[in-house]
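Laboratory data are not the source of any read-out in this text; all were calculated from the coordinates shown. Keep in mind the model is a prediction, meaning the values are calculated, not measured. Cβ atoms are built from the backbone, for glycine too; each structure is taken alone.
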Structure I
């Protein structure tokens, strides 16, 4: 099983765990297994149509899977999959709208 690192913003959906072990031969299989084991995370990662949200970044051993084979990237038992949702927002400078 590979290790999936869960960012703080998604930990409530996996019982507060920082990492979970998930079987799968590809990134897609690992993400599907994660969602099957923790259904609350599915809507945070996927659109209603089942596609990965465009603001969700997935890394395999510190490499962006978009630069590899995307969701078909092979995953080994010793690999680590990291989920990093893009963050937006912030504050404006004092006195500026």
Structure II
């Protein structure tokens, strides 16, 4: 997938946003989820994506403590929910075109 990273980067962002709309996410958990879909991301790739989605207003994060350890939890914002709803329309349209001849 490395050679196709640019092609898949939007899909990865949509995956992240989709999961963040459904429930709070954290870095390792979303890396594992993306891995189940064939996306192998390092923390050095994933965290800039998360931070970028946060800077655009699609995610917000908080640090939650669990005993001695802490974890940054990401949640979708209202803007993120709206963006995902709009993206779903575009993805459905593209999906139809990609597979109309099959």
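Quick check on the output: 19.1 is mean count of other Cβ atoms within 10 Å over residues 14-21, derived from one of I, II. Which one produced it?
Matching structure: II.
I have 1.01 for Rg/Rh (Cα atoms, Kirkwood Rh), calculated from one of the structures I, II. Which structure is it?
Values: I: 1.05; II: 1.01.
That value comes from structure II.
Work out which structure the value 28 belongs to, where relative contact order in percent (Cα under 8 Å, 6 or more apart) was derived from one of I, II.
The correct label is II.
Consider the structures I, II: one of them gives -20000 for helix-only ellipticity at 222 nm (-39500 (n - 2.57) for each DSSP H run of 4 or more, over all residues; to 500) as calculated from the coordinates. Say which. Before the final figure, lay out each step's value.
Numbers: I: -4000; II: -20000.
This figure was derived from II.
State the single structure among I, II that was used to calculate FRET efficiency 1/(1 + (r/R0)^6) of positions 38 and 78 (r between Cβ atoms, R0 = 30 Å, to 0.05), giving 0.85.
So the calculation was done on I.
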